[in-house]
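Please treat every number below as a calculation from the coordinates, not as lab data. This one's a predicted model, so the numbers in the text were calculated from it and none came from an experiment. Cβ atoms are built from the backbone, for glycine too; each structure is taken alone.
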Structure 1
Amino acid sequence: MSKRDGGAGAGDPNEELLLLPPDREESDEEISLHVSFSGITLTSMLMQFLGGSIFGYNTGVIAGALDPLDKTFGLSTTMQQVITAAILAGAMAGSISSGALADLFGRRRLTILFSLISIVGVGLLSSAMSIIPLIIARVILGLAVGGFSFVCPLYASETAPAAIRGILIAVIQLSIVFSAFFGYLMNLIFQDVPDGWRYMFAVGGIPCVILFFLSTFYMPESPRWLILHGREDEARPVLAQIVGEKNVDTEIDTVKESALIAQRNSKSSGWSEVFSRHLFQHFFLGFILCISNQMTGNNAVTYYAPKIFEQAGWDSGLVSVGFTAGVGFWKLIAMSSVLYFKLFDKYGRRTLILLGLSVMGTGAALLAISFFVFKDETLSIIATFCIFIFVTGFQMGPGPLFYVLCSEIFPDSVRGRAMSLVNAVQWSFNLLLSLFFVSVMESIGGGPTFLIFTGTCGFSALMLFFLCPETKGKTLDEVQTLMSNECKQKI
């Protein structure tokens with residue numbers, strides 16, 4: 001949490017990970033020398049992975065489950081889009097309601113609640129006997145998905161040392177990619193099994209159960225939430241794992257001072273403070289991050305990759321699902337590489353998100369051109385290559401950095417509500433994309449569709465070039481200083 005100690009604990013030096021040669025001094029542009037992976041850090045990392053897995057698996061598995069569902073229920077194109085989008089409608093509701101709940105009851109209790117909701121949702125989904133109960137089950141599961149997409153990065157931002165906060169929060173994107181790929185594998189395994197879609201959905205209950213036990217028995221409450229609610233004695237042992245025993249008092253004073261400054265800057269409280277004028281630049285940046293994360297088209301590929309491959313010339317449904325699994329595996333490699341080389345905390349958030357959008361835009365433009373120019377097998381091969389470029393760009397920046405930046409840019413006093421509101425906006429964009437993508441692509445074709453995504457990539461990159469500050473290696477309190485100074489000047 002504090003840059004001055006780099007998150008290093010005061011315990012055994014064997015518990016520390018050496019990131020830079022010992023004969024070099026750390027500069028403001030480098031990651032801290034030592035990072036302590038304490039118990040709470042590992043718990044938070046596992047929480048990110050499980051929470052992201054619940055979303056990633058259920059959004060990935062639907063790509064290959066639509067065909068078996070069609071054989072069982074006889075689905076129109078519109079109904080396929082409704083079933084796909086149902087989880088996103090629930091996620092939007094779950095996200096916008098979770099902010100106030102997290103501020104009122106705490107991050108841990110909210111995680112337990114959403115774990116239980118997800119278990120119920122998976123049970124209803126895998127046992128549905130008709131279309132309407134299936135859609136309702138997807139909405140219920142979506143409530144938990146929306147909640148996890150909010151509370152997981154929020155908890156990580158409040159429990160991670162500044163030196164590894166970017167990596168820790170980005171684990172949620174790694175888990176989304178991994179679990180989506182795992183969902184594609186389940187599609188292949190159960191594709192020709194009678195009622196195979198039930199088994200596809202049922203497997204998604206595994207991370208729900210594990211997260212319930214983790215949050216119930218092992219997960220401590222966020223120390224920042226405890227301090228802001230006057231429970232300093234409970235926060236001390238948790239903070240000691242993050243900043244070291246000798247820095248606990250200083251960290252508590254810093255959190256209190258930040259809260260007092262936020263109160264002075266705002267004459268209101270609750271939701272009225274969230275919509276106050278001094279937070280306008282925070283929300284505008286959050287809105288642009290939503291566009292970069294959703295309206296650039298990555299989730300269109302995630303949800304409907306088999307249909308895109310079919311329009312690109314791969315006629316066999318099984319071949320299309322196979323290529324979809326290949327895309328999932330490639331996304332996993334790309335995301336793992338970004339985390340392994342610690343690119344977020346080495347080169348910075350701003351650099352990576354701009355580079356990622358540039359790569360996405362290039363892939364989308366080449367894919368659009370291939371739809372216009374090529375046909376048959378040539379189109380199939382070139383379009384497949386372009387899709388791989390496109391998803392690589394998303395994993396480099398817009399995917400994981402949405403969660404990282406949104407968890408950093410809001411002050412303590414409104415972070416819960418503000419993050420839930422921004423998260424609800426990105427879920428609404430996701431919902432629109434899933435509801436209309438197939439219809440639009442069938443109506444105007446793949447070329448014009450991906451030209452639109454090329455434009456949104458360019459627009460997002462341009463806006464973030466002027467609006468997005470660099471938050472690498474800074475404490476949450478230092479980020480607020482940036483948002484009050486540098487970001488205002490850019491606007």
Structure 2
Amino acid sequence: MSKFAAVAATVSSVIPAVQAQGGALPNVVVIYADDLGYGDVSCYNAESKVKTPNIDRIAAEGMMFTDGHSPDTICSPSRYGILSGRASWRTHRKKGNPAPGEQPWIEKTRLTLASMLKEKGYDTAAIGKWGVGSDWESAAKPGRKGLDLSEKSIDYTKPIHSGRCIGFTYDWVHLWFGHSYYSTKKYPWDHGGYRDGGRWFFENGMTEGGKVDFESFDMRKAQMEVIERSVRYIDAKGGRVDYPQFNQRKGKPFFLYYAAHIPHGPIVPAKQFQGSTQCGDYGDFVNQFDWAVGQITDALKRNGMLENTILVITSDNGPEHWSYSFIDKFKHNSMGELRGAKRNLWEGGHRVPFIVSWPQKMQKRGISQRLVSQLDLVATIADVVDYKIGPGNAEDSFSFASEFGQDVKESTPKRDLIIHHDSNNRYALRKGDWVFIDHKSGGPEPEWLRKRKGREKHNFPGELFNLKEDPYESNNLYGKHPEKVKEMKRLLDQLKKSDKTVTR
């Protein structure tokens with residue numbers, strides 16, 4: 001029996017029937033980690049050298065999905081997917097992240113989680129990392145060339161909207177200006193000096209003082225400021241603080257999208273977390289993220305909101321490749337026993353912690369082996385708040401709303417397949433227990449690890465695995481099951497040519 005099955009067998013995933021509609025609409029809080037691995041969270045990995053008691057508590061009180069996936073294997077494409085319910089590879093951008101200075105990646109006319117909830121009367125807030133483009137053209141000076149972001153090309157006294165372009169009524173996000181705008185600041189951490197590209201915060205599109213100052217931006221302080229701002233937003237909804245810029249309305253439900261930059265590099269845990277784990281600065285940084293989860297849940301509790309809040313904790317992709325060095329150095333597997341890491345088509349690149357809680361409705365905790373994706377949040381929340389998604393929106397979003405209770409109706413069939421995509425525009429198809437990788441390798445991975453795991457090299461043009469029999473993708477069956485390869489390849493090509501995987 002695999003570890004996935006063993007974990008799932010310990011707790012029933014059946015939840016008592018509840019009513020989705022009726023009563024006050026639930027608040028929605030999405031806590032989005034950055035490069036957090038499946039094995040970094042102790043409820044997913046009992047051998048983790050990092051203990052995550054706050055995340056574990058939410059998992060125990062809600063639903064812990066052991067087969068939950070990010071929309072992509074890198075940052076921005078996953079953010080596009082979780083907010084829109086549509087795979088980013090269906091757009092003009094097939095590779096990598098948007099360049100600094102690009103316009104909003106998500107069209108203003110496209111339904112998003114934020115615009116949908118705004119339409120239902122919610123206050124909506126995006127706080128933290130952004131990564132899906134901003135409206136730079138609205139502040140561009142005459143003669144701007146290309147994507148130049150210098151003050152000779154951009155008037156920083158004018159609003160440069162990000163979240164507001166897609167339905168957020170408040171945003172406080174830090175934008176990345178790229179490697180051409182480095183500060184001289186270096187961040188010391190386990191892997192040597194790290195120079196991050198220029199970053200700066202924008203609140204409702206505006207910079208403080210109408211300028212940017214990369215030298216004064218400190219990622220160590222910024223991480224704490226992001227969580228403090230998120231907590232303040234909740235306290236303001238509860239009437240504990242007054243901050244008009246939040247654009248909140250009394251008595252309205254809210255959607256908070258807290259996008260952390262943890263544990264993405266630079267790995268710079270705040271002083272209070274340094275030395276708190278057995279996994280160096282990286283483990284301390286993960287511990288800081290767990291603390292942030294606790295801060296948000298505490299804020300919800302003291303404002304009497306936790307019971308009727310849908311809380312989602314997940315990550316944009318698997319752990320960064322430097323996490324391989326932790327296996328021997330700290331005896332810590334950031335990807336757990338999964339094969340692969342960030343940017344990989346193997347499971348470790350996109351199977352991530354995926355925890356959902358709603359105390360008022362989830363009357364029994366559970367562990368689910370159901371196949372789900374972050375793409376599914378749009379359709380799921382739509383079913384919960386009784387919103388009908390029209391054609392041409394959330395094209396890849398399947399609802400898993402019945403996990404909140406058997407009486408909650410799902411507007412889509414149950415997800416039985418998922419397309420995985422990497423930053424080099426390579427694809428894999430998961431259907432049932434089978435995974436087909438349409439490339440010679442789902443990797444790379446360190447040679448020493450391949451040998452240690454007994455994974456043989458091969459010369460096939462693709463890879464085929466049966467996750468039920470081989471959950472850690474060690475035995476490539478491409479040459480043994482040619483008919484299954486043809487079947488999976490044919491279906492993958494068909495789905496790529498289609499404009500959707502969900503028909504509404």
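Worth pointing out:
- Of the structures 1, 2, the one that 143 was derived from, the read-out being volume of the Cα convex hull per residue in Å³, for residues 290-409 alone: 2
- Looking at mean projected area of the Cα convex hull in nm², for residues 82-345 alone for structures 1, 2, the greatest value goes to 1.
- Structures 1, 2, by mean count of other Cβ atoms within 10 Å over residues 210-217: label with the highest value: 1
- Computed 2.6 for distance in nm of label points 7 Å out along Cα→Cβ at positions 50 and 474 - originating structure among 1, 2: 2
- Structure (1, 2) behind the derived value -26000 of helix-only ellipticity at 222 nm (-39500 (n - 2.57) for each DSSP H run of 4 or more, over all residues; to 500): 1
- Identity of the structure behind 2.4 (criterion: distance in nm of label points 7 Å out along Cα→Cβ at positions 178 and 314, calculated), options 1, 2: 1
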